[in-house]
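Structures incoming, each one as structure tokens.
Where a number appears in this text, it was derived from the coordinates with a stated rule and is not lab data. This one's a predicted model, so the numbers in the text were calculated from it and none came from an experiment. Cβ atoms are built from the backbone, for glycine too; each structure is taken alone.
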Structure P
Amino acid sequence: MSDIKQLEFVDTNVLVYAYDRSAGKKHLLASNLIKKLWQTRQGCLSVQVLQEFYVTVTRKVSQPLAWQEASEIIRNLSVWQVHSPQTDDILDAIRIQNRYGISFWDSMIVVSAVTMNCQIIWTEDLNSGQLYEQLLVQNPFCL
């Protein structure tokens, strides 16, 4: 039996719901997923996700977090595997955007997850069950 863990990438929307207490059932489902990924050490993120998370939880949710709290969450999440895109990743995202017909920003998320050898991406922005390269999209709110 292999000890290799299946890595799982978390998109911004899922991360936001995990910390947005006004999100009801989505908050519960997302926070449980994040807790599981903390415990198993299978969680992966990208710099893009952390940037989008900060802007969203401090400005766009109905009960915004203080910048200090959002900063602390990001600091804690920095122990996860975090991908910092490079120029080649942008070119790969353009290729993926054109191949699959998804947005450039979603393509950047896919590239980050693929680069980190993730098997699953948790998001509600892409079609659940869809494969992008070898990456399986899962919507935690539709399981």
Structure Q
Amino acid sequence: MTSVLVDTNIFVDIFGPDNPFREWSARALSALRPDSQFIMTPVVWAELASMTPREETLAFLLSRLNLIREALPFSAAYRAGMAHARYRRSGGLRERTLPDFFIGAHAVVRSHRLLTRDGARYRSYFPELDIISPETHP
């Protein structure tokens, strides 16, 4: 069984307002489900908080996915900080804040695959990451 860290945008695609990626995200989760353990990080959980008025509602919404909750390793936090520093030095704007760097670094440090629709962004800073995205899995 392989582990797959699910990026925030996948959940937003499926449970949020209608958008062009909803079908791809739902299909990707369904295709991976039989052979994968899905990983939830505190960063993704925090980003999803605004979708529901109560934490119990969010937990219920995601309960059928049997997500494994995994804390952010300190080594991932360090890698995220270093990647974010490189991003800022190369002219990156503050609009790209740390959450994506935490998510990418967490996946790398724990050897998880990453399910996201923003593969290019993660690939730029974590080239060793095994990414599942619309570009890699149409």
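For distance in nm of label points 7 Å out along Cα→Cβ at positions 85 and 117, which of the structures P, Q scores highest? Intermediate values should be presented prior to the final figure.
Working: P: 2.3; Q: 3.4.
Comparing P, Q by distance in nm of label points 7 Å out along Cα→Cβ at positions 85 and 117, the maximum is at Q.
Assuming 0.85 is FRET efficiency 1/(1 + (r/R0)^6) of positions 21 and 37 (r between Cβ atoms, R0 = 25 Å, to 0.05) as calculated from a single structure, say which of P, Q it is.
This figure was derived from P.
Taking 16.5 as the value of mean count of other Cβ atoms within 10 Å over residues 101-108 derived from one of the structures shown (P, Q), identify that structure.
Derived from the structure labelled P.
With mean count of other Cβ atoms within 10 Å over residues 29-36 as the yardstick, tell me which of P, Q scores highest. Write down the numbers at each step before the final one.
On the way: P: 17.2; Q: 13.2.
Across P, Q, mean count of other Cβ atoms within 10 Å over residues 29-36 peaks for P.
So, one more: Where does the value 23.4 come from, among P, Q, when mean count of other Cβ atoms within 10 Å over residues 13-20 is the thing being computed? List each step's numbers first, then the result.
Details: P: 23.4; Q: 13.0.
The value was obtained from structure P.
For the read-out mean count of other Cβ atoms within 10 Å over residues 5-12, a value of 24.1 was computed from one structure; give its label from P, Q.
Q
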